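Just so you know, all these numbers are worked out from the coordinates, no wet-lab data involved. Small disclaimer: the values here were computed from a predicted structure and weren't measured. Cβ atoms are built from the backbone, for glycine too; each structure is taken alone.
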Structure P
Amino acid sequence: MSTKQERVNRYAEALWLAQLERWQQAFEEAAKAVDEKKLAAILGDSTKSSADKATALEKALPKEFPTEVVNLLKVMIDAGDQALVGDVGGRVAQVAAGKAEAQKADITSAIELTEKEKDQLRKRLTDEYGAGLTFSFSVDPALMGGLRVRVGDRLIDNSVATRLAALRESIASVVR
């Protein structure tokens, strides 16, 4: 037999998950509506007021659309963030599934990496940190060689520039 608190928690969680699922579906519909040519043109038109954009959005959405989502969409449109609707919907889906926010892997190299090299890095980092990483690749010639990889708050700096700086510091400390 479950305790009173366990039953209360089960009901609260069921309500929360139902609401998240409703919002997730609403964001999927909103993303489709925002991507439609006519609405996308209105939302992207800098000459239109936020009120005109909100009105166009309301007309494009079903009448029974969740009020909370409509209000959030209006705030996003007013801030010029209508392009983020799909991303917000994806994050709501992650929250509904109980997943933590995806970690970002920033990879900086001295030269442009080939697709094969990028795939190898993706695989290695996914093996180490788990699925759900998002990858960002950039080039910084100042590294002179090697890589600088940041995943979350962890930094792996295997660049030639950093090795030379460490060697310079080591030599300087012996000479002093």
Structure Q
Amino acid sequence: MQAIEHFLEKTMFASRWLLAPFYLGLVFGIVLLLIAFGFEFVHLVTDVLAGKGSVVVGVLLLVDLTLLANLLIIIIFAGYENFVSKINVGEHEDRPDWMGHVDFTDLKMKLIGSIIAISGINLLKAFVNVENYANEQLAWKVGIHCTFLLSGLIFAIMDRLGVAKKCISKET
């Protein structure tokens, strides 16, 4: 019976590697975002040179794509290190300080923070182009953004309460 248990445990532990293709797929997602960024940048430059379109909206779109790529990097690094294996790049000078120190709770907070930032940029783009949106569309955008904000606040409160509970447990 112990041999079966040992086999099951080894199999379950090894199954974490099934997540690696997901993270690799996210890397390819960043490549696609880079291509989209390039197209949007060229589009912005041609619009500015032609004197048409909104520079602010174009730049906000570039910021939006950049934030999304940053979010993917955080998810890839933190997710891989938390659930698959440590990323061994030694003491490379470009290794981000946060790498290896972002646990699941930190990842959750960074994720919701990035989603709120992306939502805020999309909301700002809508308000810059308010003439292109119906009031109902704007109301939905504001409502969705407020939902993200409320979710982030609830996550933060839950995490704060969890930390406080751990601190009280350690003191007693």
Structure R
Amino acid sequence: MLISTWEWIRLLGFLAYFYFTISIIFGLLRKSSFVKSHKNLIYQIHQNAGWLGLITVIGHLLVLVIDQYKPYNLVEILIPFSAKYESLPSALGTIAFYLFIMVLMTSDLWIRTMNRTLWKKLHFLVLPAWVISLAHGVLIGTDTENMLIIIFYVVSGGLTMLVLVARTISQFMKKVNISTSRNN
């Protein structure tokens, strides 16, 4: 059974979003004070999922070029708001792609040559990139009305936000404990 380009576009888009979600969740967990063990494993999952996300999103973009039903040209893929089909949702995908590339390049390729403060600010661009990619999928996805897809987006979004809030609270509590112990 042959899979159509339309199915490949959807599959690769979902996989990219899934891998980026996994990467973000494990990245947040790795630096959370409530996670005490397996930090190296968590880091490996974080890093590998990020690269798998990038590979699958590149596949997603390449299949868009060869699709016969709604083909995109390279300009439409690489320049936000230039797509003829669904200009805004397409632009969101392009913007998210550039943000993810920036995060991966600065994290894995240029980290040793960068100022740590700048790196950290750039690294946290992954959160807006992820939100933008979620909006892209919801707005342009032909499966968005499917209950399983809705559940997928709600669960992945909810879990990511839960881990982000837990990490933020744990970091805040750690700072409060440090400042309290210094005052004693």
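Before moving on, here are some points about what is shown:
- A value of -20000 for helix-only ellipticity at 222 nm (-39500 (n - 2.57) for each DSSP H run of 4 or more, over all residues; to 500), calculated from one of P, Q, R, originates in structure P.
- Structure responsible for 54, with percent of Cα pairs over 25 Å apart calculated and labels P, Q, R on offer: Q
- For the structures shown (P, Q, R), mean count of other Cβ atoms within 10 Å over residues 21-28 is largest in R.
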